[in-house]
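Structures are listed in the sections that come next.
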Structure P
Amino acid sequence: MTAVLTRSAGGTWRRGRVVATLALLLGLVLMLHAWVPNRVGNLGSLVETFLPWFGLFVPLLAIGALRARSAAAGVALLLPVVVWLSLFGGLLIDKSHPGGGLRVVTHNVDAANTDAAGTARDLVSSGADLLALEELTPKALPTYEHELAAAYPFHTVQGTVGLWSRLPLSDVRPVDVAMDTTRALRATVTTDHGPLAVYVAHLGSVRVFPRNGFWTESRNAGVQTLAEAVAAEPDQRVVLLGDLNGTMDDRAFAGLTSRLRPAQEAAGQGFGFTWPSAFPVVRSDQILVRGVTAQASWVLPSTGSDHRPVGAEVAW
């Protein structure tokens, strides 16, 4: 009888080796994602773009471990669980402390948006003090200017990006983000607490090709020039708003995240996914700050765009 029990106990450790191996590999990818090389198809950036979703493999592997009645697989699963929680567990906690701050909103309004007027009215109802818009077109711009005029006495448009404000604007200029057209601007907002440097940017698109992998050349060039502009910014109080076409887990944004902190990370709850609007799977629309404190961060309801707007409250 003792021999039978020993063999049975030993079998639970020998079973499910494939599941245990996959669990260990998943944990290693999560833990060592920065080591995944970008030399072939920008694989590292692609992994980091969808890194939170790797957690979905855990329940699938857990089902496999239960079916195999494998103790080894159960223990191996602890690695990806612990690593995923260490990376993203903090995002599941509500860190917001709203009230009394400057409310900022950014939205890629989508060049193909057929309801510019409705989108503008939705954005006015957000109560934003500063409103950044990306992907403006010559056809839609007059509609946005008309619909937003009553709520925002100050505004500037540079190329395809614009900033609407309840507070005075000055020192407005375009910012180079390595594109053929102007897709970024910088402005000084006059507040009761002093000047605030505000950047609005729409970086180059990214694509996934079957043969070439994750194409990010245009965006990465824009990240570099934008990071250089922020690094040279003399004002210590900075807010960056826009569609950056990437998540802040992507190593390509290290030049920005070393100088600015994402509002969602500091004062949001959840991942704050924004694209595509019907079923968001990534957060490509960002609010980053320096010299001010993000008190709250959230995603707004869908408009006529393929992106969802994001908002934040910042305070001194």
Structure Q
Amino acid sequence: MTARELARMLGVSQSAVSRAFTPGASIAPELREKIVRFAENVDYHPNAIASMLSKSRTNIVGIVISDMQNPFYPALIEQLSRALQRIGLQSLMFNVTRGTDLEEQLSALRRYNVDAVIIISATILSGPTLQWATDGRAAILINRVAEDTELSCVICNNAEGARAIADHFHAIGRRRVAYVAGLSHTTTNRERQNAFITRVAEHGMTLSALIDGNEYSYYAGRSAALDILARGETDAIFFANDILAAGGLDALRESGVRVPEDIAVAGFDDISMAAWPHYDLTTFRQPIDTIVDVAVTMLENGSCAPGQPPVIRRISGELIKRGSTGITRE
């Protein structure tokens, strides 16, 4: 059954049928209820594709990601897609991979004619590439600031988190501390690294090692921890994210190091495995719920639409203290 046929059977206009199935559309509540109930009885369902064509809108948001091996991002994408569905938008994911033609992959954003684009820490994409791919569409960066673009972004307050880790190390009596980066050139890492090193200096502590893992991965964390052990004289390590810290913790323990007695360990993100008894990892929790809510609100209110000035929203997180720094869980 078409909307036209349903309208004829009810004796209403076709536009009334359309408004009845459009969230927020102007229509009397009684008429909406009458149309929806009758539609259920005759098994009528709105044709989403036809609606998209008539309105030149798809109600689809493209989500661009380039680091699916990091457990933080699947959790973020799950919450983001649910939040988008609650406001009537669907998600189409573009997994951009290294070693391929990035422009060809991103051109799909244009071919699918998505209404908006959310880029989730796509570190392999340059600012100009992101600007080209999102041209003419609402766009938001999550978990990254692209300094050479005019894109709005929503990001955890990385500096706040790094300072909290340094303060915690100092409070538990650690004085020779190391930092392990994932990708040293990214803005996210630079914010965490610079804030941590500055706070360490302010406390009069010593930075015993600064390692670039070259990627945010378990094995990069293992390698970095072994490198730090070989150098000696470190009593605490801050890994730039939790998956690095997980690899580092396993390497330390396999090498006979007592955690936290010999070396305290902290990460960043608070992925689900950070709370597993095997890791019991002290970390700085990224406020995923708030980050998602802010990003979706920006899409709804048009503050990230083309032509709008870019907005950078930094969201406060929370230091979660666990056994890897000697904090016993209650």
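Every read-out reported here was derived from the displayed coordinates using simple, explicitly stated rules and does not represent laboratory data. None of the values given here were measured: they were computed from a predicted structure. Cβ atoms are built from the backbone, for glycine too; each structure is taken alone.
Overview of values
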| read-out | value |
| --- | --- |
| Winner on Cα Rg over 2.2 N^0.38 Å once structures P, Q are ranked, highest first | Q |
| When distance in nm of label points 7 Å out along Cα→Cβ at positions 234 and 290 is computed for each of P, Q, the largest belongs to | Q |
| Structures P, Q, by distance in nm of label points 7 Å out along Cα→Cβ at positions 90 and 170: label with the highest value | Q |
| Which of P, Q yields 0.90 [FRET efficiency 1/(1 + (r/R0)^6) of positions 26 and 282 (r between Cβ atoms, R0 = 30 Å, to 0.05), calculated] | P |
| Value 2.9, calculated as distance in nm of label points 7 Å out along Cα→Cβ at positions 66 and 266, assigned to which of P, Q | Q |
| Of the structures P, Q, the one that -9500 was derived from, the read-out being helix-only ellipticity at 222 nm (-39500 (n - 2.57) for each DSSP H run of 4 or more, over all residues; to 500) | P |
| Highest-scoring label, criterion being relative contact order in percent (Cα under 8 Å, 6 or more apart), among P, Q | P |
| Structures P, Q, by distance in nm of label points 7 Å out along Cα→Cβ at positions 138 and 218: label with the highest value | Q |
| Among P, Q, structure where distance in nm of label points 7 Å out along Cα→Cβ at positions 114 and 146 as derived comes to 1.9 | P |
